Every structure is written in structure tokens, then in C-alpha cells.
Structure I
């Protein structure tokens, strides 16, 4: 699949999206050559063509909704998420797992309200959209256990509107979104100080953020709406017990970050994924945040350096310096590698079993060994389980032991000195995200 990712197609996609002039969320929708309407119809057709070439398994839909007026949207506006779904073997069953990857196809210039001026948005975020489209077409040829959702969303520059709509509906419907990635500003390996590293990518992963928001919201004078009630219930059930038990660095989002870094660097030797335990860059935000804030596991990929002369700028030249988000400032081969990093992490996780449930560490007796237990998985592709561990100061897992198809194990390692995780492993050798064991006390 990695070889199916084409830098040439990435370039063609980015240049085509930039050629629509502007893809501002409130821009022209009737034209076939300019504006966000033309862009989304073109994206839809490209994904449908990929689906037709792969037996029709890739299901492409236009998720349209009306966004009411807001600070960055002066009037009610129809927004459309372009969604390509690749159903997995678990689809339609109680154990269905959903993995989501997105880029945003809207753009902006210096004035976030300017819906008519030129805003080619080659890096922000035609690059992320092109990466997602490449992944969809490459992965549609394969079969996975998890369902994969590839999204091109609008309204990011107006307040993460398209992603928020989808995440809110997913929570309302009780979808088991196991993990989500957004790719935003992944088009350049160069910085504004002359830096250049085409083998480096930033990954922002912080699962503690929704817990802090839950604490803040608890002191609010206004009652929670239906969306907030379901979100808060999910956070309390899924995340709060882990944090209270000392697993603040081992929440599902952090585990997902570890997985993406490990698999990306494994399949692209020489590539470095910088895992940053922060929800995003300062003063910025991305489409993973509406998922993160609803208790889902969600992360963001971004290029290693940023050149702000080519983000959110009107097209112009000043003192010999060209400003604007143009295709000539995008490294198309780098975008292709970013797509491969995404694909490696998504595919290996989509082939893996669901995360282990009921993981516990026996803390009832004073001992220098570690006894772990967990609930048996009903996954039909399960081969057994793996215990992983690391020192508290280490970001990545440092040790691992396959223990077979059992539900308890004792290791000659001190539970007081190490952080442990339990993974389910498939017959093909792919491991789930690690589950942090809660203490089993007296």
C-alpha cells in the first residue's frame, strides 16, 4: 500500500484544489471552476472514481448541514463533509470499531471573512486533503477489521465546523470511534529560518485535555446541553478512572500517539515522528479538537517547521518576498511520505483486535513481581496478548513479552518501577493500542 501513494498524484490534487481560486467556507458554490462548491464536488468525484476502481467498497457520501451564523460566518451556510467509508469486517456488529482520518478542504487569506479574494490554500490544507485522498484510494484495495472513514471537511477556518458536526453526531449515535487523525499543514519540510528536514513530522497527542475541560465545566452556572451530557458521561466512564489511577500519560490518545510514531518509523526507516504531548500549537487548533473534546482519541499531524509567510496571507510580494499559500511552496514528495506515515499507523491498527478491556494490576500484596489480568477478547482474529512496559521517564515502550492466549500473567518485574500496558495481538501479528491496567486493591 505504501508504494501506491503517489507524489505525482499528490501534486496534481494540490494544484487542482489551489486552482479553484478560493475555497473559503462562504465562497461560491454554483460555479464549476471557482469556490468551495466546485472543490467539494471535484473531491467527491475523485473518491468515487477510486471506489469504482476497487470494486465499489469505498462508499462516498456528502454529509450536508446548515451552519447557523457565528463570529466567522455572517449568515446561515450549507457546509458539506465529503466522507468516504471503507467498511471493515466488524461493520454492523456490536464490536464495530471506527478509525477516522481527515483533512480540511476550505481555505482563507489574511482576512478570515473574505469569501471572494484569492486563497489558494495549497499547504493549509490542500496538503492534508490530498494525503487523505491518497490514503483512501490506496487502502480501498485492502480488507480490514476496523471500519475506516476518510473525510475532507469544510469550516475549519471558521471554527472547526465540519469536524464538530461529524464528531457531535458520532457521539449522539454512540459510534465506537476508536481513534481519529487530522492532517493539517503537512505540505512543507522547510521553515521560515531556513530549516529543512524532509524526514521529520510533528504529532500532537494529549488526551488529558478533555478531563481538564470536564473539571472546568463542572463549575459552570449554565446547564449542560445534550451534547455536553453525553460527552461528560463518556469522559467520566472512559478517561477519569485512568487519570485517577495515575495513568495521565497513558490515556488512549497518548497510546495512539505511541502507536503512530512506532509504526510510522518502522515502515519508513529514517523518518522521525516528534511525539508532542500537547493538544496543538499555541494560538492554533485543528479538526481533532472536536473529537478530543467529546472524549474520543484524537491527534494531529503537522509539518516540522512552519513558514507563516505562506499561511493565512493575501497573495503579494513585499521587498522581494512572496507571500501566500501557493503550490510552489509545497514539497509534494514530503506530503506523500506524510500519507505513508498515516497509512502505516492506520492499517496496522485496523488489522489489530480491539483494545483489551478490564485490564488490572494486582496491588493487593507487597511483592517485587507484577501480576496483570484482563477480560478475554471475543475477537475472531485474536492470537493472544502482549505485555509492554517502560520507565516513567520514557515516552515509548521499552520492553514487550508475548504471553499467549491467557487472561492473567505474573512477570518478574516491579510494578513500582515500571509502567505497564496490555495489548491484544491478531493472528497476523498486529497489536491493539495498549490498555493501562487499573490497580486491583484490597
Structure II
């Protein structure tokens, strides 16, 4: 019977990072994966979505080239959906091959198959029993699906889809209804809108992107509503699907319907639990694996990381949990800190946030001051023709500690790391204001906010 210092179930952004780190620490390591090396993120999530968004962004730029003094025959500029899909698949293949190479390079043993935990020290995969000293469960998550009248029939017909199927449609739809106004739904609305698809977003809550700072939500709603091919309905109740029509009650309670080619369910994800056997692993009230700050489960030698823990379902969170879990396995006591986890939305413009929202600061009764600098006053944004958005920073009024940052900008997802780094290193707006930002850059807006929070803004 084979025995390992560490066995890992799942080879997503958490699992494969844990395997590499464990091997680098000299642990005899096994990784088990039933489907996707690189996980949902690399194969049917983050990466393929961004690849398609890039293609549609290039198409959109070409259609609007006249804005930059370039004359283009707009009728000759057309999207080739099949070519976009092929490019997406090539990107995935390159990255999956890279993950598999890293696993091999670090001499991590690999088994392809579904694993079940037997007890505290063993698991079974493909009929083989494996012994382990430590185990990491990184089995990820699956998309939530609604069970309403007509939904199962529409699913079998292929017109009711999840994000996985949306990435491999055979054609550009003429119309799509997106149930859910969260991050995934808004990204897909951006993708299909650019291609000329009529997009209808049906959101059960009274706003889209409801967990974000209200300034972000309001601005993104305004931007979406001023773009062609997008309709947003909030405070709705989905009723049923009949004959390529989705019926719902609008905010007034009136029954309405919208016709569609496809309905995309974007109503969150849930932990993908495996069979725990006789291992007494506890679950949370939301049916996720319960872990402590060291990523340990209720069984001391069994750890869990990533979406299966139900913490923050983001790839970089899973990777960070992987590093923390390995440090604890090798005896270096390390805790997770979820306070400084950035989150990004790859729309146009992009959104990036870290820390507390202004609403959370108010609810927690924390003294604060905040400032918002519009990109319409930023030189690089004006030169680029991308003046939509702002940089907003919330800080402690006495010491200048940064409590949260919220950015809408063309390069927001790259800009947020500067503030995240400062928060982790316990820096203040004083350091941010003193840090010379090259001109012209969009990141100068961050410096402008810091200066304003200390005294008065320079360029506003």
C-alpha cells in the first residue's frame, strides 16, 4: 500500500499550488484530480472568460476606431465566434500543460480519478487504497441551479445553461437572459453585449453587484444602462420557463415575460463535497467544510482549501489558503487573513476592490473619512479615451490606516495590488501620498486620493 506525507484531492488553483509548495518542502506528495488540472478557474471559469472578453474588447475597439482617428469600414469588421472559441481553447491548453509540467517538475505523484476519504489516514481512488499522514481537500465548487417549472425541460433542450456551457456556445446568440446580477452575470453581459446580443439581466435584489460599495454598484448600473443591448430588471421574482419565454414578476408584482435564445443561470456556486467516509469532518450551516484560521478541518491532520470551504470563492484565495495549509503542515504556524483579499470584475471598465465598503464601515461604527477621485480628471485616462470610473479610498481619520479601496478604471484589476500591498504591510495614506507615481498613468489617481485625504486634492 502506498503512503504519502500529503495527499491532495483536487488540482485547481488551491490543490496544485499546495502540491508544488509541499514538494518544495520535501514532502512526499500525491495529487488526485478527476477532471480538470487547473480546476474550474483555468478550464471553464476565470481564464476562458477573460480570453473571450479580450476578443470582444478588440472587436469593440475596432468598431469604435474612428474615435481615435482611424477610419475603418465598420461593415467589414465582424466577430468570428468559432475563431474566438479556438483561441480560448488554445489559451486553456497552454496553461493546463503548464500546470501539469509544474506538477511533474516538482516530482509530485499524480492519479487521475475520483477520490473518497476512508478515514483519518486513508483514501480510496480507482479501487486503490492510499495511506496519508496529512490530507488536503480542494474539491472546489459547482454552479447553483434553480428548480422552477420548465427549467429542467429547458436544460435538456440546451437553452438553459450555466457559465460552463456559455463559454462554448455554437453561435453568438441573438438574445440572452441572465439570471443574477453578480460578478459572473455582469461579466457575461459585457461579453455578449459587445457581440450584438440583446442582454436582459434579471436580478432578485434591488441592485446589481450588491455586495460591493454602493458607489461601485451605482456607477456600474449607470454604465450598463447607457450601453446598447442591455436591459436590467431588479427586485424580480423568477416564475417559470415556457416555450423560450421566461416569466417573472417585476418590482411592482406584475407578471412579465422575455423571449430568449438562451437563459444563463448565474446564481452563485456551492461547495463540491466528497465522501468523507469515517473521517468526522464537520460542515458549516451552509454545507461547506468547516475550517479554522490554519485551514484545518475538525480532523487535525485533514485540511481544506478553496471553494469547498465556502469562504471567499476566488482562485487567489484558494492559492493563499494552500500556502497557509502547507506552512502549518510543516510546522510553521501561519494564519489566514481574509481582510486584505482583493476582488476583481473584468468588465469595461474594470472593477477592483479590497477591504471594507463604506456601508460596512458605517455599520461597524468605525470612524472614517473617504475620498473619491474621478478619472475624468486624470491625464492618462483622458488620453486613452477611458474616463469612466474613479478611485475611492476609505481610511482611519487619525492614523491614516487604509480600511478599503474601490476602483472603477480600464486597468483597475492591475491597480488594486498597490493598495493591497500597503494594507498588508500596515502602511498609511501618508506613504501612499509620498510614493511618486509616474506621469501620465491611471495610477496617479491613487496618489491624488491619498493627497486629498491628507489635505486637499491637487488636480480637482
Structure III
């Protein structure tokens, strides 16, 4: 087979059509990189053993990845009786990933290396309902400041990952009629951030990224199991993993349990415009609403004091009052926990996950809230589906969204679909057009 190479990389196979990447080689490159990145293999002999490729093929492919600047050689490995092999390392500092996770009332922005390690982060307040222009302006300002403080140049940005608190069509990176995000529907988030940072951009629902962050962080024995991540904050959402990978659904809106109907009560209208939604009855905003009613009626002295001090009651006030022993606040949390547990029991019976992780501010309300959810799930689920089920608090907190956003970008960059587009250059920086249908620059 004859072809054109650049830096040792076959970029055109002239045995077929022009400009056709060699798929077999690309799959081999991505497989080798993944083995080194994940620590499953550190030497050429180990790569050969893992992949079944011969010594010559491994040498040729690792040379390509070394010349592209993706791998570097390390020290000699300990001898096992034969010739010592030189170790290989993934160059995690070859580039940087810009990340941000947006919630209903604030955001967190960060910078990671190419292994998803958060190097710097910053919190910001914003109201997602103000619309994309002012909110993204705040996020961009935070990212710009982080880049300046960390000494990151535009040419070092390999990609941008963003999480939004609403449905996102993953293929287009556009929000799709998000209930709590007026003005965001079909907004071209990718185009805006891609033009600003001159890098490819991926956007997903924030809970998917929290789920992905937990999946990829060492220490949790999930393996290839099935994880259900539930964020209980102002609203309620779920991220679903299947065999170790995210399940987004056909259009990317899988797991939007906050707007599943759990009551026929038509007096409580959800932010989505419908009635009976789970988050309208059990989310942080619901706790705040019901807590304020208790404060105004005088039934809860602790919440009445919070109302008198700040003029409003928040979900955090309810959880604090419950922790202090306020009976009415405790009852609100128990009722919310039962509603959430009942919905999750349905998901357990349907999906049969191996572990459920609970994240978000309300999820940290205390042991009673977690115990109520657990008890409801176990009581309402089939015995077989809960026999080995674990229900725990999320480990990473809000930082998990940044980790997940970084891995979302890295998974795409190192996929066969995109890897061949930037491998000849050694970096995807300067390629915001990577997502176009033909995988190339749009000529106008």
C-alpha cells in the first residue's frame, strides 16, 4: 500500500480515495495511546502483549506517537531476566483543557491537564435564566483569568468542555428547550467558544459530566459496571453509565428524571411549565418554597429566623434547620427523600445499576436524608435488583464536573473519529472546525 505521510503518520491512502485516513492504523494508534494513558502498559513489550502486534509494528507505531509529541520515553524498566525495556509515558502536559460546569445559580470554571487532573479552578455566581450572552461572558472571563494566572497560551488549549443544567443535543452541542434556561434553546455554544479559544468544543448536560468524572477517577470499584449518578440541587437530574461508558440516549437527554411526573397535584407548577414533576416537589427550589411557607406560618422557628434575617428561605436553610433538630424541616427532608427514593426505585427495577451515587447540595443534607432515600429504594425495588446495589454519596463534589468535562473532550479527541484529523499536526489546537460534517475547514 502506498501513501503520503507527515511526521511519520500515514494521512492519505492512495490505494483508495484521496484524503482517506487509514482506519486500521488510527485504531492501532488510539489503542496504544489508551494503554499508556491508563497505565495498563508502560513498555513496548507490554504493548505487544496487550495488543498482539509484533515488535516491528509496535516500534513503528510508538515512533509515530513519539514524533507527534504524544508520548515520551522514560527510564529503563526493572529487569525481569532479559534486556531492560525503556518505559513510555503519555505527555499529559503537552496541552490543556478548559472546562466549566454551569448550574442554575452559579458556575465553576477550571483548567486540566491531558489526564483530567484539575490544575486550577474558580467559582462564579450567575443566574442561568439571564440567557447565554451574559452568562457565557462571565464564564469566558473566569477562564481567561485562569489562563493568565496559569500561564496558558491559546496555542496550548486542546479543547473546551462545558456542562449545562438542561438537555443538550450532544452531536450539535446545542441546548434543546431547556426548562430553566430561557433564551438558550438552540444557542450555538460550540461556535462561540470555538471562535474565542480556537479549539474544538464539546457540550453536555452537567450531570452526565459529573457521572463521567466519577467513572474515570481511580478509587471507586465500578470497573465496567453500571453507575447511576443523581444530582439533587436546585433541580434533579441523573447521569447513566452502561458498561463503563456514558449512556446519553438517542438525542442526548437520557436521565432527565427531574421532570418525570410523580404526582397528580396540579397546584404545584414546575419551571418547565408542567405539573407534578419530581424536582418541583423534592428539589432544592421545592424545599426553599415549602420552607418559606413554614417560616411565614410560624410553624418552624428556625426557618422563621432565617426569613427574618435574609428576607428569603433557601434549600440550604432547610437542611441546616433539619440538622439543628427543627421538626418541620426534618419532615420536609424526609418527604423529599421518599419521593426521590420512589423514583430511583423505578430506575433500579428498570436499569439494575451496580451503584448509585448522590451528589449536589441537597444530597449533602445529612444522614437522615440519605437513609430515607436508601430505605425507600430497598423497600420498593425487587430483591434481586438491590442484592448487591450500593448507594453512596458522590466523592468528587463540584470538581467532578470539571473532571468529567475534561474526559468528555479527551475521549472525543482520542477517538478514531477525530484523532486522524489532528494527529499529523501533533495537536488539535487551532482546529475549532473539527466537528464539521466532512471533518475539515469550512470554505466560504
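Given that Rg/Rh (Cα atoms, Kirkwood Rh), for residues 264-375 alone, derived from a single structure, equals 1.00, which label among I, II, III identifies that structure? Structure of origin is III. Could you figure out which one of I, II, III the value 69, 53, 46 for Cα extents along the principal axes in Å was computed from? Working through the options, I get structure I.
Coordinate-derived values only; no laboratory data. Predicted model, so just to flag it, every value in this text is computed and none were measured.
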